[in-house]
Structure P
Amino acid sequence: MFPAIAVAQALSRNASDVPLLYVGRRGGIEEQVVPGYGIPIETIVAAKLDMEQLWRNWSVPFVAPRSLAQARGIVRRFRPDVVLGTGGYVSAPVVLAAAARRVPIVLQEQNALPGRTTRWLSRVARVVATAYPETGRYLHANSVVTGTPVREVFRKPRVDFPARPQHLLVLGGSQGAHRINQAMLSAVGDLNLITTTGLEVWHQTGDNDYSWIESAHRALEAGVRERYHPFPFSNDLPSLVYRADLVLSRAGAGTLSEVSATGVPMLLIPGPFAGGHQRLNAEPFERAGAAVVIPNEVCDGPHLLEAISAIVHDPVGYSKMVSAMRSLGRPQAADEVAGLLEAVSCL
């Protein structure tokens, strides 16, 4: 959703009179989020194809024809000059409906290992915008490395980093990451994390874990409790990212692109799900020295404490992490993808 919004913002900056339409899932979060950016939206029904638990796909044969029919109606009414697919099962009916009418298709893939939908739809695409050079080997179309588009609020890299981290932001996604939550609370419970590093910690827990983490937070010693701030979710994540000197998170493509655009170094715990694609996402950042990676299977309080302390107590190494992250961030990616759309639509 957010890469699509970022490209829409870039198109509006370049030509404010260009008609835009976002097509999302009926009942999805995009119905609440997208209108807030001033972007018109229509929705279609959609069913996700589950390749691991096939019995969950019982509704797909019933939903898919409706999805395609609704997508055809939207394409016929809107008459787009070009369609951008940002991945996921919702984009498939729209891309296929547009391709059937010979509308040029551009795809955008955030992950190093592209998802099944992108790999399949690349057969009808003019070009695929990727975040990683190696992604192209899995695709059936030409690819261009643009980086992942980030919203306008993330377009300005941060410049005022301290000599060593003072503010740590812990992210687990909107739903939280239970393993990270457990490890982080354990690390905070070890008074050394706060007393020896002097860190101020903001911890996005997600709704599911917030109640027990908040209960544990109230039981911490006063000096620690005052510097540790758990919260379930924030609608002002950009401000939190810009205020952070170090971000600890999963290695989801969206988080990596937005944080790297700001230049903030990271401590990454790639999730073990979906074929381990997050480990592939994290590798370029680890190789460049912009991030430290902890495998999910050893993510616990002592390992987090050791890794965080090592970064905080090594100002030279931290400065190198900042420089490396600045070199990897692609805050102009949305403009590059918008340029591809404009070029393809003029062919």
Structure Q
Amino acid sequence: MSDFAQSGLISTLQRLNDSHLAQIEAELIELTAARPIALVLPCHGAELDRPALTHMICELGGARWIHRIAISMNGLPPGGLDAARTRFSQLPQPIDFLENERPPGGLAPGKGTNVWLAFQALAARGEARVVATQDCDVASFRRADLARLCYAIAHPALDFRFAKMYYSRVTDRLYGRVSRLFFAPLLHAIVRTTGHQPLVDFLLSFRYPLAGEIALDLDLAASLPPHSGWTVELGHLCDVFRRVDPREVCQVDGGTGYDHKHQPAASALAAMAAEIARELFQQLAAEGMAVDASLRRAVALAYRKEAAHALRRSASLARINALPFDEAAERTIAETFASRLDALADRAS
């Protein structure tokens, strides 16, 4: 199928050419007169000194279509808020700084809480009509990609309420291991075990469901509950599934060469996978599925088959693109993911 092919329950807005990007930004400037756009930057204190943020601030300085920026932070050292204000001082947009070391209501500090508190603050201010989020560790950030994401929500003719960016996680090699080797095979394992489920089919419609960049209307943003840890992206999609008609949901092509901080496989990736699996099982239980130990064991068994298919596909993709691929290392990662699913099934017994 061609690049404009559509599949799944949502619309896919591919990037078919680059000649329109200046026009997109010019239109956004006009559109924001009626639908102001606010940008949320969830930021950890460790990111303040990284080159990725320097590049991002430079790019955002030319985004005249961004009405306001909410920088929502945790992990700041003593005096870190003053350092953050200095770091972002060159941006021309009005900025709200939110320091969330001790968030209210027993919420855990982290990206999910940073995003939720920023959404609530922007809703209370009441100026913006469109809200977008952008991770702060993206070394390859391009303002035009963010503009395309916001355009999908800001332009009334498109009539979308929620947009998620997707991109190819490849630079010198294939990345995105949690998506390639865990989350996608896990969803297929659930289909293999239980048959098609509306929520699972919705999640399978996204090319990169764990991407951190989204745009949505303010009312929807204000209605979303908080999520913590590594479940924020999955949690948001499940919340959107329950609140928004799929015809009002889209995914926007963010291009190639996407590069951000890579997590170590043996520690963070395994913990991330376990947290995502727990969240997914909880969301399926909320949809009425009997998620007991028997089902979890069956899904874990099916996952091994689906992960083997995913590994073969990744190896083939790397080979046909002349990219290095350590099949033994990737197989070890998939087995680590599988062991986390086994542990979840054992604990449910």
Structure R
Amino acid sequence: MRLLFIVPAAALLGAVTGCRPGATPGAGGGGPPGGFAVQVVAVEAKRQPVTETIPLVGSIAPNEMIEVKAETDGIVREIAFDEGRRVEKGALLVALDETKLEADLREAQANAQLSQATFARTEQLFRDRLISQQEHDQAAATFAMTKAMLERRERDLRDARVVAPFAGLTGARQISPGQVISRSTTLTWLVDLDTVKVEVNVPERVLNQLRVGQAVEFKVAAFPGETFRGEVYFISPQLDEGTRTALVKARIPNPDHKLRGGMFANLDLALQLRDQALVIPEPAIINNGDATMVFAVTGTNTAAMRPVKIGLRLAGQAEVLEGLGAGEKVVVEGTQKLFPGAAVKLAGPEAAAAYVN
């Protein structure tokens, strides 16, 4: 009878020992119990175009801008423009009093007619050998001088009318009718804003990646929600010795005249475009000292730690240069619970959608 009770007691003792807290069924160590999978969110590494950009701050300048001045002294007779309004090329801006200039022109015309007649008689006398070569040359020179003076007076009369050299917007008026002005007097400004330029100083280290015709994008504080686009048309052949930068200019269409000269431009200058770059979400990257790694999900739904080489850092994404292939899945949530070889259970596609652009 005692032997019959010993066997069940031993079996019971083994069962209690097997359920002791801290005991691990199956393999020993610190992993999860056999058959337990860590739920993670994983996203496929995909190939897509990426562009390397460099952030810069530039300044906007009008396509053309001049300080309007008269080419002659005089009295302002008429102001033919309205401040801030568009004028076409050749439109009258300011007219000066022409009374004195017209009198000077009539005098020049009379002198020119007289010298022309004198020269004609001298020509005939010279052919008849009645005057010397010197007298003939003197009459010819006098005729040429009076003709030049006539052209000068005609030009002075034209200069009394200040016209727009190109189409654009007028600035503030700086004169009044009846005012006596000189050649140095500023009348107004004329600005062409149909196209504007962005001028930016680019560091020497990226100059070899710049090309005329490259696209640029930038924003301005006045329109924070809007992106403006243009293209590079000028790269300075000379660097600034103090800053080691080169002046680069881009041209931007501005039909609505939103952009004005003097605005700051927060510019993203595109340097390189790779059409087939391998990209993963940035949360998948694990930095361990100098090493950069990711957890990839194998075909048997286990975690494999992969060392990777990262290229460009984009908004929420990173380019992978080495260590992964297109289509492989990387863990973006749940990496804290993983170890190499751990079984994983993938969350649904709606969880991964937040990491896919």
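Please treat every number below as a calculation from the coordinates, not as lab data. Bear in mind that the values here come from a model prediction, so they are computed numbers and not experimental data. Cβ atoms are built from the backbone, for glycine too; each structure is taken alone.
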Worksheet, complete the sentence: If distance in nm of label points 7 Å out along Cα→Cβ at positions 103 and 311 is calculated for P, Q, R, the one returning 3.6 is structure Q
Worksheet item: Can you tell which of P, Q, R yields 5.6 when distance in nm of label points 7 Å out along Cα→Cβ at positions 127 and 327 is derived from it?
Response: Q
Worksheet entry | Entry that produces 27 once relative contact order in percent (Cα under 8 Å, 6 or more apart) is calculated, selected from P, Q, R | R
